[in-house]
1. When you work out Kirkwood radius over Cα pairs in Å for each of the structures I, II, which one comes out largest?
2. Computing relative contact order in percent (Cα under 8 Å, 6 or more apart) for each of I, II, which one ends up highest?
3. For the read-out Cα extents along the principal axes in Å, for residues 40-223 alone, a value of 75, 40, 29 was computed from one structure; give its label from I, II.
4. Determine which structure produced the value 48 for percent of Cα pairs over 26 Å apart, for residues 200-423 alone, calculated from the coordinates; the candidates are I, II.
5. Taking distance in nm of label points 7 Å out along Cα→Cβ at positions 104 and 376 as the criterion, which structure among I, II has the greatest value?
6. Given a value of -3500 for helix-only ellipticity at 222 nm (-39500 (n - 2.57) for each DSSP H run of 4 or more, over all residues; to 500), point me to the structure among I, II it was derived from.
Structure I
Amino acid sequence: MTKRNSFLFILLICGHIATAQYNYPSTEAVDSSDTYFGVTYKDPYRWLENLKDSNVVTWFQRQKDFADNSMKNMEGVDSLLSQLQTYMEAKTWRRDPVYKSANCYYYSKWDPGKLSDNLYNTTEHFIFDTWNIHPGMRYSCSAFQISPDGKYFFAAFDKNGEEYPFIKVYDIANKIWLNDSIPHCEAGSINWTSNSKGFFYKYTIGDRNAPNASENDVINYHALFTSFSTDKTIMDDKSRNLVEKKISNTYQAWIYTNNSLKRIYCQPNMGFNFYGNLYYINNSELLSASKKWSMLYTGQDSVVDIKETSNGYYFISAKGSGFKSLRYTSYNNPDFAHAKIIFTEDSIWQLENMDETKSYLLVNYSKYGFIYKTVFIDKNTGKEINVSAIKDFDRYSITTMGTQTDECIFYKLSVNKPRRGFLFNIANNKLSNDDFWAPHGQTFIKVAMIL
């Protein structure tokens with residue numbers, strides 16, 4: 001359990017208090033709603049999203065005062081806070097893998113007594129500390145990706161959970177930050193182009209704190225060694241509607257590479273629990289004034305997750321008899337509607353997601369939400385391979401380190417012990433038991449409160 005997760009755990013404990021014994025501060029309900037596909041959904045508490053409203057600030061203060069007064073009447077609070085203080089002062093640290101290049105690993109490291117993330121490579125060369133990017137300002141790293149040629153990486157830094165971080169670019173060989181700096185982006189939208197000459201990202205041109213902030217999003221392309229003021233817009237509302245008409249402001253457009261070296265993908269209407277249409281262009285068309293987007297699949301194909309290989313597409317589909325299935329279709333002549341079914345889930349084993357390394361796809365299942373199994377598929381042959389190194393484990397997670405290696409970090413999970421990290425080489429079917437990826441000095445908190 002990380003220090004951040006421990007606070008979330010405490011909040012959940014406090015939130016489990018029986019509501020009948022408290023007189024909570026009232027919350028005003030207003031007349032606010034949205035209509036999608038002819039169905040109207042009421043949202044009476046939307047006004048709380050506007051953090052600039054003095055009424056919202058007052059509401060938060062009342063909630064805080066109520067929580068503080070309630071905590072004063074609970075037995076065991078002082079003991080809990082004492083344990084938390086001990087935990088925060090404990091000399092604990094760990095390495096979390098980020099990426100493996102041809103000659104070294106990149107990982108973040110939590111140092112003793114600090115909450116910031118520090119990025120290192122294998123020789124313990126310190127690259128950056130999220131709390132020292134700007135003097136006196138504390139950031140978290142919300143996105144990190146090394147360029148396909150391995151010469152640069154971008155990192156997105158978020159301040160105080162604002163959700164609109166700025167991007168910086170690092171020259172790996174010369175160990176310096178470039179002058180490239182881009183404000184007000186969305187971390188999950190940043191993708192390198194296959195030639196490593198730049199990347200595209202989602203940018204907010206309006207009021208980032210407004211409830212309708214996403215209505216002002218555009219997707220820009222940034223060329224390395226240039227000012228972001230010269231970045232080229234590759235999709236806005238006008239060009240988006242040329243691909244596919246926008247359903248509503250709730251559905252956002254996304255453009256991404258999905259680790260492809262040949263194609264760029266676009267989902268014009270992406271929303272929660274909505275299977276939208278997906279289009280693609282060739283990489284060479286990215287900066288073209290007239291892009292010819294071709295449809296790859298429709299929403300009726302119910303694609304949950306997808307990975308591209310040199311020969312075709314593997315994807316998880318929710319289409320059919322109520323159970324998800326892993327399917328395959330060719331790259332040059334894709335037919336998602338009639339794709340080959342590789343295998344399906346059942347009432348016990350649930351298909352969760354896919355991940356990938358240089359040579360393999362990892363298809364992950366879960367049972368009862370905490371027991372796991374992984375099917376490994378060779379990208380070149382399409383055949384399932386036998387990985388006996390982890391066959392005796394059923395509670396674990398696997399963290400991949402990019403598509404330039406077949407090494408992963410295998411975490412053995414336990415309900416009452418710290419997780420253990422092992423270097424896992426899929427190609428060699430080898431699990432290395434060393435301390436490099438293991439947590440050091442990790443402790444747990446016992447919670448004993450009378451509510």
Structure II
Amino acid sequence: MSRTTINGLAVSLLGLGLGLGGLTGCGGDSLRLGLPDGNRVRYVGSKPASGSISASCDTVNASVFVSNEERNGMRIRCVVQMSDREGNAITEDASIAIEAVVQEQGHAPEDGSEVHFTTTVGSFAPFGDDTVEPLQDTYVETHAGKAVARLYTFPGSSGEGRVTASYETINARTVTDSTQVTVSPGLSVVMEANCKMQRVYDEMEHFVFMLNPSCDPLDVEPLTGEPSHMENGTIHNPRDGLFSIVFYVDGEEFFDDQNNNGQYDPGEVTLGSDIAEPFVDADDDGDYGNNEPFVDLDGDNEWSDANGRWDGEVYVWTTTHIMFTGPPHEGSDTTRFEPSGISIEAGGSQRLYLYLMDINHNPIAANGTSDSIEFTIDGGANLQTSELMLTNHMGVEFKDGRILPNSFNENRDYAIDLADADPSQAESVTLHTTVNWTPAPDNDLYSATPQTLNLADVTGTAN
């Protein structure tokens with residue numbers, strides 16, 4: 001069967017799709033498009049609800065500042081999970097049905113006949129292993145005179161466009177119809193800087209993104225209680241490494257459907273679900289300001305706060321963070337031993353504290369199972385332990401979306417105990433320290449290069 005379309009046959013009537021092919025013409029041949037879910041591709045029925053979207057990445061601490069080569073090759077895997085207001089997991093991209101009703105000589109054509117669908121936006125197949133580019137041309141078999149295609153949201157293919165369906169009759173006449181559709185962006189991401197992040201197929205999770213941390217977080221002034229120091233004319237503080245990622249998707253504000261009618265009724269409990277337009281809190285102060293990136297849902301070119309009422313069509317969103325860190329930085333305010341020297345009384349012991357952090361006062365990344373601090377000692381003292389394992393921390397905690405400044409002083413110190421080896425004589429002592437760390441977790445697109453750095457020796461005496 002030839003699939004050549006006769007140009008100029010389709011004239012769309014908004015939504016109903018009654019083109020020339022939609023009219024019963026010579027021989028009773030026709031095609032009519034229908035959109036039972038409406039002409040906007042978005043979640044219908046089971047929608048993501050505010051407070052029911054979350055994101056996590058494979059690490060909260062990535063050592064991106066070790067080398068350009070390591071940074072350019074690094075990929076950090078992030079997973080987004082969503083559910084509707086009843087707690088049901090959402091594991092598919094948004095889609096709507098596109099129905100083509102075909103008549104051939106006044107009757108439904110034989111089952112298995114093919115209708116040709118094309119679109120200029122969205123995809124006829126969801127994002128997946130075999131569909132990393134939008135599928136915009138497909139054939140669907142008829143059943144009882146109807147062929148149904150599904151049009152999905154797809155990364156990078158949103159906006160307004162047209163869907164066209166055509167069918168060639170046994171008389172070699174092509175009947176067509178087309179209609180306008182609007183495809184929402186689907187699950188999307190906005191960040192505080194121009195890093196590269198793209199959705200990838202993953203057999204374990206449906207909504208997976210890979211981040212290439214090729215951009216720097218915003219350089220910010222320290223908060224009250226946040227440690228900092230000046231070096232070469234630049235103030236360094238932990239939030240200089242804090243990178244924010246916002247995931248958002250069309251959905252609805254949560255409500256408790258008390259009468260189980262599937263829709264919001266005035267007076268039903270919303271549990272504080274009123275939400276603002278998504279924005280990236282680049283300066284980490286918990287509020288929108290300073291021209292921070294945002295998603296303009298209402299199209300007024302301004303960020304809009306929560307409006308004080310329940311909304312059935314909003315962007316629901318969540319923020320996740322990764323601390324961008326570097327190698328240990330030795331200085332009086334960053335990586336150091338306290339006390340700075342060894343002095344052990346005869347037959348006694350001494351505890352040293354190693355404060356281990358990068359130039360921004362952040363913990364060192366520890367994304368490998370063998371990441372550790374190794375100690376060796378020369379002279380008249382013994383080590384109680386020769387190795388301490390590094391633990392992976394972001395180095396900051398949040399409460400209600402706001403930073404707890406006191407948390408910048410946690411998870412940065414390690415205790416080392418020394419003991420006099422020979423109380424009968426005084427001897428010099430030298431402590432050697434090596435830090436081993438893994439910049440980020442391995443995945444299908446990235447293999448980390450283990451890093452090693454020797455710290456300055458600590459010296460003294462055991463009397």
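1. On the way: I: 25.0; II: 26.4.
Comparing I, II, the top value of Kirkwood radius over Cα pairs in Å belongs to II.
2. Values: I: 9; II: 16.
Max of relative contact order in percent (Cα under 8 Å, 6 or more apart): II.
3. Details: I: 58, 49, 32; II: 75, 40, 29.
Checking each candidate, the match is II.
4. Working: I: 48; II: 56.
This value belongs to structure I.
5. Numbers: I: 2.8; II: 8.3.
Result for distance in nm of label points 7 Å out along Cα→Cβ at positions 104 and 376 over I, II: largest is II.
6. Values: I: -3500; II: -500.
Clearly, the read-out refers to I.
Read the figures in this text as sums done on the coordinates, not as results from a lab. Given the structure is predicted, the values throughout are model-derived calculations rather than measurements. Cβ atoms are built from the backbone, for glycine too; each structure is taken alone.
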